[in-house]
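Got some structures for you, see below.
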Structure P
C-alpha cells in the first residue's frame, strides 16, 4: 500500500467516524482527559473495526485502556532506566567538574561529549523500542494476550513482512503530519491549547488507523501467535 493511500484512507476513517457525530466527538475529547478510555478506544481501532467503533461498553473500554497502558509502561522501563543512568552520571560528572578549582577545559569538553553520546544512545534505544512496541500493541489488541504484546520473534517477523525501511518511513510520515498540525495549533495565541484538545480525538483515530493499516500490510496472518 502506498503512503498516500495510507494517509488518505486513515483521514477518511477519522472523518467518517467523527464529522457530523458531535456527541461522539465531545465524549472522545473527555476520553482524552480520562486517558484509559481513549486508549481503550484505540484498542478497538487496532482490532481493525470499520467504520470507526461506536462508544459503548465503557467499562470494557476502560479496562482495555488500562491493559494497553501497562504494556506501554513495561516497554518504557528500559528507556526510563537508561535515561536515569545518563542524567545521573551527567549530573555527578558536572558537579565533580565545577567543584574542582580551575576546571580543566578538556575535562569539560569530555563531559559534554559523554553527555551527547549518552543522549544519542537514549534516542536510538527509544526509537527501536517504539518500533517494536507499536506492533506489540496491535498484536495485543488482536489477540488479547499480554504474551503476544512481547512476542519479539513474531513482532520482528511482522516488521520484516512490512519492510523495515517502509515501516520506518511510514512512521516518520505519520509523525510529521501529526507534528505539523499540533505545532500549528499550539502556535495560535490563547486558544491553541483548546484547539489542540478539540482536534485530539481526530488525530488519535487517524494515527491509530494509520498504524493499523501499516500492520495489516504484513498480511492476514500478522496476528497469528507464533
Structure Q
C-alpha cells in the first residue's frame, strides 16, 4: 500500500492561491530559502509526486528537486481526458512523467501525449481516472511513497477515496481576500461528499516565518 502525503500552501483565509485561475506559485514569494529547501527535501524523500491536470494548466510546474540534494520523484498526473498543454514543462524536459487518463480520453489526445519521448500514458478507469487502480499500478512498479501537491479537486478525490496517510500544510501569513479562489478541497464532477474524518497534529514548526503543520489520522479506539 502506498503512503500518500498531501502537501499544500494555505493562506490565512484558507485559499490555495490568491485568486481564481492564479498560480499557487504566487504564494512562494511569501517565504524564504530555508522553507523552500525543506519543501524540496520533502519531494526528494518520496518515490512519486502528483498534481492534477488543473495545476499543470495553471502553474506549468516542474515537480523536480532543485533547492535541496536528492533525486527527482516520478511525476504522476491524473488527467481523465488527457487535457494537458503539449508545451507543458513536465512533458518536454526529458524527465519521466506518467499521465493517467480514463477510457473516454480521445485516442488522438493520448497519441499526442505518447509522442513525447519520456511520457508514459496509462488508461485507468471508465469515465474518470480510477485512483485506486492507478495506485495499484504504481505500487506494482515499486512506488511506496507519493506526495500530492494539489490542486483542490485532486486532493478532494484522494480524501474521498480515504487514501491519505499524512497532511502537511504550509500556513502562508497572508489573506487572499478572493472569495472565489480555490479552497483546500473542492469536489469535482461526480465526486461524493466527504464524511467526517479526524486527524491528530504530529508536528508543528516555523520556517521563514511560516508555520508548518503535520497531521496523521486519529486512530479512535473501538
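Computing FRET efficiency 1/(1 + (r/R0)^6) of positions 122 and 146 (r between Cβ atoms, R0 = 30 Å, to 0.05) gives 0.70 for which of P, Q?
It was calculated from structure P.
Quick check on the output: -28000 is helix-only ellipticity at 222 nm (-39500 (n - 2.57) for each DSSP H run of 4 or more, over all residues; to 500), derived from one of P, Q. Which one produced it?
Traced to structure P.
19, 16, 6 is what came out when semi-axes √(5λ) of the Cα gyration tensor in Å, for residues 26-65 alone was calculated for one structure; which of P, Q is it?
Q
Quick check on the output: 1, 7, 14, 19, 21, 18, 11, 6, 2, 0, 0 is P(r) over Cα pairs in 5 Å bins from 0, in percent, derived from one of P, Q. Which one produced it?
The structure behind it is Q.
Read-outs throughout are calculated quantities, based only on the coordinates presented, and are distinct from any laboratory measurement. All values reported here derive from a predicted model rather than from experimental measurement. Cβ atoms are built from the backbone, for glycine too; each structure is taken alone.
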